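Next up: the structures, one after another.
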Structure 1
Amino acid sequence: MKKRVVVALGHRALGTTLPEQKEAVKNTSRVIADLIEKGYQVAITHSNAPQVGMIHTAMNEFGKEHENYTAAPMSVCSAMSQGYIGYDLQNGIREELMNRGIYRTVSTILTQVIVDPYDEAFYTPTKVLGRYMNVEEANAERKKGNYVVEEPGKGYRRIVSAPNPVSIVEIDAIRALLDADQIVVACGGGGIPVLEQDHHLKGAGAVIEKDLTAGKMAEEINADMLIILTSVEKVKINMGRPEEEELGEISVEQAKEYMEEGHFGKYNMYPKFKASVEFIEKREGRSALITSFDKLNEALKGKTGTIIK
C-alpha cells in the first residue's frame with residue numbers, strides 16, 4: 001500500500017499577492033509532484049493569512065462604498081480564499097504532473113471545520129486581520145459584537161478568535177478521493193470555521209490554526225505521516241542563546257518537554273508541535289516532519305529537517 005501523507009503548506013509556499021502566489025505555486029507544485037512520483041498518496045492543506053486578510057479588506061471596502069452591498073463575514077472570506085488558492089494549486093500540480101507523464105486528478109474541496117462555541121479562544125481573540133479603521137469605524141465594529149485592537153499611530157483593526165478544530169465536515173469526500181488515488185487540496189487556512197446548530201452549520205467569526213487542522217485531517221484519513229512545510233530547515237530551541245540547538249530526530253516525549261519548557265512561539269512553532277504530537281500519539285508507526293519546502297526531498301532521506309517519532 002502507498003504511504004499516505006498530509007502536507008501543510010506555510011506562507012512561503014504561496015506568497016502574498018496574486019503574482020507572488022502564481023510564481024510560488026510553480027515551485028511548490030514541483031515539491032508535491034516529487035512526492036507523487038515517489039509513490040505517496042497526498043492530501044494538501046495550506047495557510048491563507050495574507051489572502052483572507054486581503055479578501056476581508058476588499059469586501060469591506062466594497063460594502064462601504066456601495067450602499068446596496070454588505071461586508072462579507074469571516075467565514076465567507078475564508079471560503080473565497082480556499083477557492084482561489086486551491087484553483088492555483090490544483091492547476092499548478094496538474095501541469096507539473098502532466099509534464100512528467102503522470103495523469104492524476106487534483107481536486108480542491110471547500111472544507112468546513114466544526115468548532116466548539118464554548119471554546120475559550122472565543123473569549124480571548126488573538127488573530128489581527130483586515131484593513132486599518134478610524135475611531136468611528138472601530139466603534140461600529142464593536143457595536144456588532146466584534147473585537148477591535150488599536151495599533152498606535154496606525155488605527156484600529158479587527159481581531160478574531162482562533163478556536164481548536166473539532167471535526168471536519170467533508171472528511172468522507174476527502175477519504176473517497178484519496179482512496180481513489182487522487183490528490184486532494186482541503187482544509188485550506190485551517191478550514192471554514194462553523195458552529196453546528198442541529199442540522200444547520202453557521203459560519204463563525206474566527207480563524208483556525210491550519211497546522212492543528214492539518215493534524216486533525218491526518219488523523220481522520222489515517223495518514224502515516226504529517227509533513228509541515230515552513231520557513232526553516234530545522235526547528236531550533238534556546239533561540240538567540242549560546243546554547244541554541246537545531247533539532248533533528250526527536251521522540252514525542254522530547255517534543256512534549258520542549259513545548260512545556262516554552263521553547264516555541266504560541267502562534268509559530270507551538271501549533272506545529274502540538275498537531276504533530278497529537279497525531280502521532282493516536283496510532284503507532286506514525287511520524288511528523290517539519291522542514292522548509294525546498295529541503296523536503298533531503299528531509300525524507302533523513303538528511304535534514306526536524307522529525308518527530
Structure 2
Amino acid sequence: VKRFVVCNQKGGVGKTAVTAGVGQALAESPEQLYPVAISKHFAVARTSADPAADVTAVEQLPGPGLRVLLVDFDPQGHLTKQLGHELLHLDGDSLTKHMAGEAKGKLEDLVVAVEDDRFDDRLHLLPSCTDAFLLDVKLSGVRAREAALERALSPIESDYDVIIVDCPPSLGLSMDAAAYYGRRRDAESLGNSGILVVVQAEDSSADAYGLLTNQIDDLRSDMHLELDYLGIVVNHYDARRGYIATSSLDSWMAIRDPRVVGLVGDLKEQKEAVRVKQPLLAYAPQCPQSLALRALAREIA
C-alpha cells in the first residue's frame with residue numbers, strides 16, 4: 001500500500017484540502033474521463049495576475065480507480081467535518097485508543113464511506129475523535145511508540161491501494177508516529193510512500209518548513225529510517241498578491257529536494273465545498289483547483 005503523510009507544523013496552509021483532494025482524485029472512476037491540469041502551468045503562475053490562468057493546458061484522462069483511505073489524524077477533525085461526517089464519540093473506540101492499546105473493537109468498524117457515484121465505494125474515511133488531543137500523552141507510555149500508528153492501521157492496509165494521513169500542525173510524538181508510518185519499508189521502491197509537505201507562498205510557511213525538515217532529518221539519523229519526500233505542494237497561491245507571493249513561489253521552486261510537485265490556487269470553490277460538506281471534486285469537478293489536485297495525485301502516485 002502507498003502511504004502518503006501530509007504535514008506541516010504550521011496550521012492553516014491547507015493540509016486537509018490537499019489530503020481530501022488527492023484522495024478524491026485517486027478514487028475517481030476509471031470508466032469516466034476527467035479534466036487534468038498539465039504541469040506546464042508552474043512556469044506561468046509566477047507572473048499571471050489571474051489564478052485561473054495558472055492552468056495553461058488540460059487533458060481528459062480516466063480516473064485512477066484506486067481504493068483510498070483518508071485518515072483524519074488531527075484532533076480538530078477538519079477532514080471529517082468537511083466530508084460531511086461526525087467525529088467519533090469520546091466514549092467509543094477511536095484511532096487514538098487503537099494506538100494506545102485501549103481499543104475494544106476492530107478499527108475497520110470505525111471506517112465510513114465518502115459517498116459519490118464517481119468514487120463507487122472506493123473512497124473511505126477514518127474519522128477523528130477529540131481524544132486525539134491526548135495522543136502525545138498516551139504515546140509516552142506506549143512500547144515502541146513511533147510504530148503505534150502502523151500497528152493500528154496494519155489490519156486494514158490490505159483493503160486499500162493508498163492510505164493518506166492528514167496530520168495535525170504538531171511536531172510532537174504523534175508526528176513521529178506519522179513520519180515512521182510513511183517510511184520506506186523493506187523492498188519498497190523509492191517514492192512509493194513518504195512525506196508530502198503543504199506550504200503557502202509566504203514567509204511563515206518557510207519557517208515552519210524548516211522546523212519540519214529538521215524533525216525528519218532527526219528521525220532519519222536517530223532511527224536509521226529511509227524517509228522519502230514525495231514533494232512540496234504550494235497551496236492557496238494567488239499571483240495577484242504581488243511580490244511576496246511570486247518571490248516566495250520562486251524560492252519554493254528553487255528547492256530541488258524535495259521539489260515542488262503541485263501548485264493549487266486560492267479560489268472560492270474549495271471554501272464553498274467545505275461549507276456544503278461535499279467533496280470538492282464532486283462539487284466543482286471542472287474548477288482549476290480540481291484540475292490541479294488531479295495533476296498532483298498523478299504526480300505523486
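Read-outs: derived from the displayed coordinates by stated rules, not from any lab. Computed from a prediction, not measured in an experiment: that's the story for all the values here. Cβ atoms are built from the backbone, for glycine too; each structure is taken alone.
I have 18.3, 55 for Rg and Dmax of the Cα atoms in Å, calculated from one of the structures 1, 2. Which structure is it? Traced to structure 2.
Source structure of the calculated read-out (helix-only ellipticity at 222 nm (-39500 (n - 2.57) for each DSSP H run of 4 or more, over all residues; to 500), -10000) within 1, 2: 2. Thinking of 1, 2, which structure, once relative contact order in percent (Cα under 8 Å, 6 or more apart) is computed, gives back 21? This value belongs to structure 1. A value of 0.55 was derived for FRET efficiency 1/(1 + (r/R0)^6) of positions 137 and 161 (r between Cβ atoms, R0 = 35 Å, to 0.05); which structure in 1, 2 was it taken from? Here the read-out was taken from 2. Given a value of 0.96 for Rg/Rh (Cα atoms, Kirkwood Rh), for residues 105-200 alone, calculated from one of 1, 2, which structure does it belong to? Going label by label, the one that fits is 2. Supply the structure label, taken from 1, 2, corresponding to distance in nm of label points 7 Å out along Cα→Cβ at positions 65 and 129 with the calculated value 3.6. Computing distance in nm of label points 7 Å out along Cα→Cβ at positions 65 and 129 on every structure in 1, 2 gives 3.6 only for 2.
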